[in-house]
Structure I
Amino acid sequence: MKVSGACHCGNITIEGEADPALVNICHCTDCQTGTGSAFRVSVPIPGNVFKMKGTPTNYVKTTSDSGNPRVQAFCGQCGSPIYSTSPGEGQQASYMVRVGILKERDQLAPKKQSWFRSARNWVTSMDAIPKIEKQRA
């Protein structure tokens, strides 16, 4: 499916083709730290169809389990995470795009969860938490 999106401030926009069957929640501690939340939701977009306007800020994070380097790209203006990919110059084979920046995020429900052994113990019991429809004044 075609996807498009932008960081919070609109400084970086992306578009491409993503397979909704490949949406993944990652519970690893690196993703928890990188999002400031309990997990990260991503979908791969092949490099040959990935288009981006704007220039993200990048840093290379060595993954804690495999020891492989991963480029983490985010907006230098607003801080929104954009994607991760393998290091190297030029077009990459694939970009793991953060679903939260995509306009189609409602259509990109996760199909698998990885690193579930690191999941916070409350993740599976969120239905029991009281819900408020919007921020109160």
Structure II
Amino acid sequence: MSERRTWLERIAHRLFVYEPIGRGGVTYLDRWVIAHFGARRLYLHHFRCDDPEEPHNHPRTFVSLLFWGSYDETVLGPDDALHTKTFTAPHLRRFGPEHAHRITGCRGAWSLVLVGPRRQDWGFRSGDRWVPPEAI
């Protein structure tokens, strides 16, 4: 991480377990584990930059409270069409593991995320099929 951290990053690093999320040596999401409740987790997310190019799904249902900043989300619809929408704080939303998306246009976005029990593996859309992260 950069020597220049926000006050929120400094506090998060002191209080919580840090898990960088990225690929190819590039961290695009900072994640801190705030709490565990059995199979549920509460995370603090800081979006650094765009997700990789492929839409992905998640292994769990989650509720996200965007409390600072904004980002664009491109969603892969059931017809395989891509739709983009901008989310600006404050914004509360919920979606399941079947929701496939890509986050772009991150503008200082921070969120609290509550995730439920694991229901599937991660998947990335590659052409017309779903593949695991290691296949990308």
**Q.** Structures I, II, by mean count of other Cβ atoms within 10 Å over residues 20-27: label with the highest value
**A.** I
(Q) Tell me which structure, out of I, II, gives 26 once relative contact order in percent (Cα under 8 Å, 6 or more apart) is calculated. (A) II
Q. The value 0.45 for FRET efficiency 1/(1 + (r/R0)^6) of positions 12 and 76 (r between Cβ atoms, R0 = 30 Å, to 0.05) was derived from one model only; which of I, II is it?
A. II
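Every number here is computed from the coordinates shown, using simple stated rules; none is lab data. Note that the structure is predicted; figures quoted are calculated from it, not measured. Cβ atoms are built from the backbone, for glycine too; each structure is taken alone.
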